[in-house]
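*Asks:* In the part that follows, the structures are each spelled out as structure tokens.
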Structure P
Amino acid sequence: MRRVTTVSAGQAPRRLDVFLSTQTAHLSRASARRWIDGGLITVNGRPAKPAQRIRPGDVITCHVAVREPPAVEPEPVVLRVLHEDAELLVVDKPPGLVMHPGPGHWTGTLLNALVHHVGPGDGRRARPGLAHRLDKGTSGVLVIAKTDAAHRDLSRQFRAHSVHRVYLALVAGAVRRGGLIDQGLGRDPRDRRRISTRAPAPRRAVTEFRVAERLGPDATLVEARPRTGRMHQIRVHLASIGHAVLGDLSYGAPTADPTLGRPMLHAAVLGFVHPATGEYTEFRAPLPADMERAVSGRRAN
């Protein structure tokens, strides 16, 4: 695999190994050094050193062998299907369902369920294509590609940020008015599992939001429309303006309500151009029962 990255304007000079480790959650600084020392990383077409300072405009090329993904066993996990045709599948993901196998969740994932549901067939991918993702605790609409052509087209639309997405979030406090949050996001330098607005190498992230329903002084139902697709974007952006998603202990939500077992965030609407027909299509998923109860309970107060 040949991956090329151009250092963006505004980046302060920094060590190459540090820069590389901030670009992905799966690459530690030690691993980055090993890649550089092994000649797998070049800067502006020349061999590099871990301590080399990179600057805006530098072109970093990574040559890493791609390993075949491990086989995913089909499992009869129940799916709530919103739409299915020869090209794609749209499902309503329940909260708590992990997207794909990994440490701590090798079975019972959405991908296990998709492999079982889709099965083999002419023109289909070896395994269903995940063009986007939702966090384990987030519920709502997901589109999955069944063919390579559909996967390429859907991935292109997500990269271009042309997909229409609307999320509902139950947040702490009384939100006065809607607005636009334009704040770069990246890996938290103190905890690589978290995303932060204070990251050393932020990428632009934009979220539009408005008040969907006022629920008193302690909570508000917010409609969020991400214009970019960064990891944990809505959760971090809302927390950054003092209105963390309720149940989201990772990003500072109040812990007063023990009945909330996950962040109260739901992907309510997903709209995109169908890869085969070229027509705009849109799908909606109602609030899951736990979030409906959380909203109703605060509405009564």
Structure Q
Amino acid sequence: MRKPVRKAIFPVGGLGTRFLPATKAMPKEMLPVVDKPLIQYAVEEARAAGIEELIFVTGRGKSAIEDHFDYSYELMDTLKARGKKADLKIVESLLPTPGNITYTRQQEPRGLGHAVWCARHLIGNEPFAVLLADDLVQADVPCLQQMVDVYNKLGGNLVAVMDVPREHTDRYGILKTGGESRGVVEALGLVEKPKPDVAPSTLSIIGRYILQPEVMEHLSAQEPGAGGEIQLTDAMAKMTGRGRFHGLRFKGKRFDCGDKVGWLEANMAFAIAHPQIGKASKQSVLDAAATLKN
């Protein structure tokens, strides 16, 4: 019987140097998109997909993330005293079920694969999801929910994928592709950040994964890859050809919020879709565009 995906890893130990000086004292995962920090979008996506246990792999200076998902007596007492019921409900919705959230430290930044490996004892012998908070996906059906639906039918390992310009393949993990049916692509192999002239395709992995626990065995070798870091893609590549491994062309728009332009684009898109400020936000974007034309 196929085991359900109940656990999710959130690697949040990175330094966020592309957003300095904003991230000097604030985790990049706490950068807001409209009125929520990036990490909250990721957690909400995981919950919508039925994830029960949240595992954060943190580092130094990340206490703001823990505080965000903790009970704030001062804030909640103040909101209660002032009768701000709507705001109180928002704050209460952040709180996970007691015991369903765990933090572990990645003591030095050695790559995504190393961050995932740091959670190995918390994963045990279960399949798990990995969500990178700075990959924000706007979709009618949350990206991870789409993946869980496919996983429940096919099992194995599954990654979210999208086509990128060939000149950008050296920024991503790239699939060597096999057959495809209804947006589900067979992965024959994986290459981390290949040069455009040798990339096996333009189908790149974004920050959503459903993986079998065997990946931890490959990560345990601690072999450095591209950039001298322990790459998750390298460990996943060793699992292709040994069992089911697919990429899912998810439905939605992905924003690279680890990049300043991508983060600005996400703010505009999510502001326009916001139920309270959508109309005003759209008009502001139109006004700004008209100003640029003039």
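FYI, it's all coordinate maths here, none of it is from the lab. A quick note: this is a predicted structure, and the numbers were derived from the prediction, not measured. Cβ atoms are built from the backbone, for glycine too; each structure is taken alone.
*Asks:* Relative contact order in percent (Cα under 8 Å, 6 or more apart) computed as 15: which structure among P, Q? Don't jump to the answer; show the numbers that get you there.
*Replies:* On the way: P: 15; Q: 22.
Computed on structure P.
*Asks:* Separate question: Suppose you compute Rg/Rh (Cα atoms, Kirkwood Rh), for residues 161-224 alone for every structure in P, Q: which one lands on 1.00?
*Replies:* Q
*Asks:* To which of P, Q does the computed value 1.3 (distance in nm of label points 7 Å out along Cα→Cβ at positions 81 and 97) belong?
*Replies:* The correct label is P.
*Asks:* Suppose helix-only ellipticity at 222 nm (-39500 (n - 2.57) for each DSSP H run of 4 or more, over all residues; to 500) works out to -9000; of P, Q, which structure was it derived from?
*Replies:* That value comes from structure Q.
*Asks:* Starting from the value 64, 50, 38: which structure in P, Q was Cα extents along the principal axes in Å calculated from?
*Replies:* P
*Asks:* Now for a separate question. For mean count of other Cβ atoms within 10 Å over residues 233-240, which structure out of P, Q has the highest calculated value?
*Replies:* Going through P, Q one by one, mean count of other Cβ atoms within 10 Å over residues 233-240 is largest in P.
*Asks:* Assign the value 18.9, calculated as mean count of other Cβ atoms within 10 Å over residues 129-136, to the correct structure from P, Q.
*Replies:* Numbers: P: 18.9; Q: 24.4.
It must be structure P, since only it matches.
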